[in-house]
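Asker: The next part holds the structures, each set out as structure tokens.
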Structure P
Amino acid sequence: MTGAGSVRVRPADEADLHRVMALVRTTPYLQCHTEHTYWILLRYGRRYTYVAETSEALLGYASGVRSNVSPELFFLWQMVVAEHHRRSGIAMALLQALTATAAADGCDEFHAAVAADNHQALGLLERWASQTGRTMEAGQEIVYTADDGPSAEPRTVTEQLTIIRSAGGHS
């Protein structure tokens, strides 16, 4: 990543496990899954996981999943930037790294489930779509129960599927 001092974006690995989980826990918009889930992702799905860091701290994390049903589809699963480093270009750098890898693998349609009040995430996706000549549209509403661990009550989460297509991408 250029223009952000000593921030480096790189593929994540298993050594990032606990720092990724700690960062995910800092935002109300993401559900922190089990340690086992992140271990599997970082060990077996790390082609589509990135972190942004300095020599002192992990500042951002992004991950996604390529569809095995429609290989041109890519789901942007989780993205978070440490609160005091938001609006510094880190999220865009993570998104660009992640989607460049997916695009190189043949993906031309990107999906994300975003809470309607998560204006920062929606704005980021809109800027990325515009900068890359893609279109963005709302898809179906997604409702699920999030279980944030034994010390928290389950909560109902409502998100909107956001669909971003390449110009000329399939419909």
Structure Q
Amino acid sequence: MRFSLLATQKNFFHTKGYIQFERLLSSKVCASLRGVKPGRDLFRSSDTVRKIVVGRNMGDLARNLVDCKELRVGFDEIACAPFWFEGKTLAQCTSVRGLKVAFLIALDGDLSGSGIAFSPELAWHGQETELACPGPFLLIAYATPAANYVLEPNDPHTHALKHLGLVYGEPLSEKTHPLLR
């Protein structure tokens, strides 16, 4: 499914820091994602998650929303509310610095497949969205091409990238975090 953005939608996102979308994912895709074990960076182990996170549709939507020719996959996660970044900005709470945009997509309930794109600089309180269900959700974060890995005590997965050979302060690479063009 291809997404096109109106100038008013982009303006709303840049003004408010978020925007809601309906049917980002089909009910069939949501059903298959509900069977994926919760965790982070699932695009590495799940073909279904990889097709979404690294795929053309979400990548194009993300790049158009933030007016970037290239974005790097920051991370993905299947999570339930309340979120570990509740009351803070996603940018403050992750070990990936340089985030540009994130998507939170409901995988269950009446709004299954619908989601919100939000700025990682927006303090998350949940009231900005009608996605009032406990989850699960697919969280996808995209970063600048020059994003790097840092020690972040507020990130429950701050040490996860060390297992891939990354060192704090090191830029993310194509090998570990694909670049979307």
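Just so you know, all these numbers are worked out from the coordinates, no wet-lab data involved. Predicted model, so just to flag it, every value in this text is computed and none were measured. Cβ atoms are built from the backbone, for glycine too; each structure is taken alone.
Asker: Thinking only about mean count of other Cβ atoms within 10 Å over residues 59-66, which of P, Q has the largest value?
Answerer: Once mean count of other Cβ atoms within 10 Å over residues 59-66 is worked out for each structure, P has the highest.
Asker: Using helix-only ellipticity at 222 nm (-39500 (n - 2.57) for each DSSP H run of 4 or more, over all residues; to 500) as the calculated read-out, with -8500 as its value, let me know the right label among P, Q.
Answerer: P
Asker: Oh, and also: Thinking only about mean projected area of the Cα convex hull in nm², for residues 11-106 alone, which of P, Q has the largest value?
Answerer: Structure Q gives the largest value of mean projected area of the Cα convex hull in nm², for residues 11-106 alone among P, Q.
Asker: If you don't mind, another one. Once relative contact order in percent (Cα under 8 Å, 6 or more apart) is calculated for every structure in P, Q, which label goes with the largest value?
Answerer: If we compare relative contact order in percent (Cα under 8 Å, 6 or more apart) over P, Q, the biggest value is for Q.
Asker: Given 1.9 as the derived value for distance in nm of label points 7 Å out along Cα→Cβ at positions 147 and 163, which of the supplied structures P, Q does it correspond to?
Answerer: Q
Asker: Okay, moving on. Among P, Q, considering only distance in nm of label points 7 Å out along Cα→Cβ at positions 19 and 35, which has the greatest calculated value?
Answerer: When distance in nm of label points 7 Å out along Cα→Cβ at positions 19 and 35 is computed for each of P, Q, structure Q gives the biggest number.
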